[in-house]
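Bear in mind these aren't lab numbers, they're just calculated from the coordinates by the rules spelled out. Every value quoted in this text rests on a predicted model; they were computed, and no experiment measured them. Cβ atoms are built from the backbone, for glycine too; each structure is taken alone.
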Structure P
Amino acid sequence: MTQTLAWPQLSGRVARLPAPVLALGAFAAARCAGIVVLAAVARRTGQDTFALLGASWDARWYTGIAAHGYGRTLHFGPDVVHSDLAFFPLYPGLIRAAATVLPVSTPAAGILVAWLAAALAAWGIYAIGAHLYDRRTATLLVVLWGLLPHSVVLSMAYTEPVLTACAAWSLYALLTGRWVWAGTLAALAGLSRPNGFAVAAAVILVAGAGVPV
C-alpha cells in the first residue's frame, strides 16, 4: 500500500517544483538520453565515450589552448594549414579556470564547463519563451533544443553551449530593458565564436534604432 501511494506523492512534489526547474530537468533527461546513445555507439565501435566527449575534433584545439595557450599550427600540405588562432578565447579561458580550481583534467574541465553552459543556455531559452509566450511553450522550446540532432555538441567539450548561453541571456536582457547586461553578454558571445558577433550586431541595431522591447 505504501508503494502504491508513493507515486502520487512523488508526482505531486514534482508538480510543485518551479517551472524553470522542471524545464531544466526535462532538458537534462533529453541530454542524458543522448549521452546513453553515444555511449552505446562508442561501445559497439570500440571507442571511448569520454574521449569522444572531451577530445574529439575541435575539443582538442580548445583544451590545447586552455592547457598551453595559443601558438599551435598544423600543416597538412602545402595549401592546408590549421591554426589554433581560428578559435576564440572565452571557452578555453573558462576551461583553464575550471581546471585550475577543480582537481580534474583539462578535457574533464571542458566537459564540465560545456554542461554548465548548456544548463544556463536552456534556462535562458526558457526565460525567453516564458517572457514572450507562456511556461508551456518555454518548456517545449527547451526540450526541443535538447533533442535536436546536432545537440550532441551540448554534451561535448565544444563552445556552442557557451555561445548559446550568452546569446540567450543577452536577448532576454534586451527584451526586459537591461541594456548593460545585454551589451556585456553580447560582447562575451563575440568572444566565444565568430558568429557571436551577430548577437552584438542585434543589440547595437536595436539600441541605435530605439526600438521598444
Structure Q
Amino acid sequence: MATEENKHRIKNLVFDFGKVLVDYDFIHIIRTFFTDRQDEEEFVRLFTDESFMDRCDKEDEPFIEIIRDMQQRYPQFKVQAQAFYDHYVDFVTGEVPGMRNNLKMLKAEGFKLYGLTNWSSKVHEVMQRFPIFSLLDGRLISSEEHLIKPDPAIYRRFCEKFQVKPEECLFTDDNPKNIAGAKSIGMHAIVFQHADQYMQELRNICLSES
C-alpha cells in the first residue's frame, strides 16, 4: 500500500547504477592485464580518466570504436585495451549490500523505481547478470541518449521519457556533481553512502514533503 507521502509528493525513486545498485572495481581486474607496475599505472591513468570515461558513457561513437581509437593512440596497450573491452562487465563486483531489499520494500509501498545512469552500452550485459535491475520500472542510459550526468539535459530527458514531474522524483547518486545536476531541474536528491543511510534520508525527505 502506498504511504501518504508517496500519494501526495514523491512518487518516483531514481537510482544511479554504479556504487548505488552495483559496485565496481576497475583496478582489481586491470592488474590482471599487467606484470609491469609502471605500465599498469599508465594504463589506469589513461583508461580511468574522467574524459575517457565520459566519452565511453556518452557513446557518440560505438564503444568498440572508442577502444579502437585508444589502441591506435597507444599501441603499447593494444592487447590490454582489448582486454578492457572484453572484461568490462567483470569490473562489476556485485550488488550493493541491502539495496535489493530496499527496492523490494519501496516497490511494495507503491513507489515507481527508475534507473538513470552514465554507462556504456555494455550496461545491458551488467543488467542481465544482476537481479536487482529487474525491480526497475524503467531506465535511462547515457549511451543511448548521448547525454551524460551532470548535464541538466539528461534529467530533463528522463522526465520527458517517463512523463514524470521533477518535484515528484527523488534521485540518488554517489557523485555530488550529479546530485547538483538533478537538483538544478527541481528533483529531490540524496548523495548515496550506503543502504541504511539512503532509507533514513528518504524517509526524512518524504516526511518533510508530506
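Which of P, Q yields 1.6 for distance in nm of label points 7 Å out along Cα→Cβ at positions 82 and 122, as computed? Traced to structure Q. From which structure (P, Q) was mean count of other Cβ atoms within 10 Å over residues 58-65 calculated, if the value obtained is 14.4? Of the options listed, only Q reproduces it. Taking relative contact order in percent (Cα under 8 Å, 6 or more apart) as the criterion, the largest value within structures P, Q is that of Q. When distance in nm of label points 7 Å out along Cα→Cβ at positions 42 and 74 is computed for each of P, Q, which one produces 1.9? Computed on structure P.
Once mean count of other Cβ atoms within 10 Å over residues 162-169 is computed for every structure in P, Q, the highest value turns out to be that of P. To which of P, Q does the computed value 16.6 (mean projected area of the Cα convex hull in nm²) belong? Structure P accounts for this read-out. Given a value of -14000 for helix-only ellipticity at 222 nm (-39500 (n - 2.57) for each DSSP H run of 4 or more, over all residues; to 500), calculated from one of P, Q, which structure does it belong to? The structure behind it is Q.
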